[in-house]
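Quick note: the coordinates plus some simple rules give every number you see, no bench work behind them. Quick caveat: nothing in here was measured; it's all calculated off a predicted structure. Cβ atoms are built from the backbone, for glycine too; each structure is taken alone.
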Structure 1
Amino acid sequence: MDSRGAIKASIDMGKMISMAYLQDLTDEEMMHRPHPQCNHIKWQVGHLIVSENQMINGCVPGSIPDLPEGFAEKYTKETAAVDDADFFHSKEELMQAFEQQRNGTLAALEKLSDEDLDKPTPEPMQGYAPNWGTAFVMQDSHWLMHAGQWAVIRRQLGRSPMF
């Protein structure tokens with residue numbers, strides 16, 4: 001397996017786990033906060049989609065489709081406290097946006113060389129993803145970090161453990 005194959009396997013594993021946690025949640029359940037100061041799942045999923053778009057397009061400009069108009073503005077630090085479900089996209093819309101972005105990520109990854117993966121990321125990403133390879137690996141770890149929070153929410157909603 002080459003480096004791109006290993007990165008893709010990691011991204012795919014993160015997707016499998018994350019989608020398993022989301023598969024049976026309703027739009028209403030995705031608005032549940034495990035604590036008043038924690039973000040609900042709808043905001044988190046939107047944030048993850050926006051982050052993927054920004055990170056991958058930051059490295060490989062134009063490689064991922066544009067987000068729907070106004071999408072990114074709904075998933076900022078300032079909107080994290082919003083509890084109006086109608087403000088955010090539906091679960092179906094979020095999953096469609098996710099699939100478009102993820103397909104773009106994987107298509108971009110497939111075209112990269114090992115040398116590309118060593119290229120430095122733009123300055124704003126340097127603190128958490130110093131090179132393109134790390135930015136692509138973040139598409140697994142970032143989703144899994146949030147999925148850990150979803151495991152708690154699922155238990156609060158009465159769901160059995162999944163993994």
Structure 2
Amino acid sequence: MKSLILFFILITLWLLMSGHYSVLIISLGIFSCAFCVYVAKRGKLIDDEGLPIFFIPRLLNYLIWLFKEILKSNLSTAKVIINGKVEPETFTVKASQVTDVAKVIYANSITLTPGTVTTKMQKDIFEVHALNSDFGNDVRTNEMDNKVTWLEGKK
């Protein structure tokens with residue numbers, strides 16, 4: 001079933017990015033996507049980590065929340081830089097996610113939010129660099145951690 005889902009995702013992307021819809025191009029696209037699925041299946045790459053379809057139903061809600069957080073953090077970062085009140089700090093935070101995919105999403109979400117960067121990941125502990133303590137407090141409240149755990153479907 002996951003092979004079929006991967007094939008449809010690949011062929012959809014192929015058609016959207018190609019922009020050419022002749023019989024030859026579509027045939028080559030179908031062949032290429034089928035070959036990619038075959039190689040992925042032989043390499044045992046089609047699993048929950050390689051094709052994380054388990055969080056697709058909750059993804060739109062999470063992305064809306066993340067974009068709102070990025071916008072708010074962008075404005076806060078600009079304010080801190082303009083005021084010159086930069087007091088960087090490095091701290092650790094615990095991730096409550098179960099799957100590696102969700103942990104990576106959490107680390108990348110921290111980094112996408114201006115003013116914070118995930119600098120190191122060791123199992124469930126992330127090292128985070130923040131522009132100042134306000135940004136560090138935003139990460140330490142665990143709101144983003146809870147959202148990613150919800151996205152994972154474990155809460």
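Once relative contact order in percent (Cα under 8 Å, 6 or more apart) is calculated for every structure in 1, 2, which label goes with the largest value? List each step's numbers first, then the result.
Values: 1: 35; 2: 22.
Ranking 1, 2 on relative contact order in percent (Cα under 8 Å, 6 or more apart), first place is 1.
From 1, 2, which structure was Cα extents along the principal axes in Å = 46, 34, 27 calculated on?
1
Between 1, 2, which one scores greatest on mean count of other Cβ atoms within 10 Å over residues 104-111? Before the final figure, lay out each step's value.
On the way: 1: 17.1; 2: 19.9.
Looking at the calculated values, the largest one is 2.
Looking at structures 1, 2, which one was helix-only ellipticity at 222 nm (-39500 (n - 2.57) for each DSSP H run of 4 or more, over all residues; to 500) calculated from, given that it came out as -18000? Let's see the in-between values first.
Numbers: 1: -18000; 2: -20500.
Answer for the origin of the read-out: 1.
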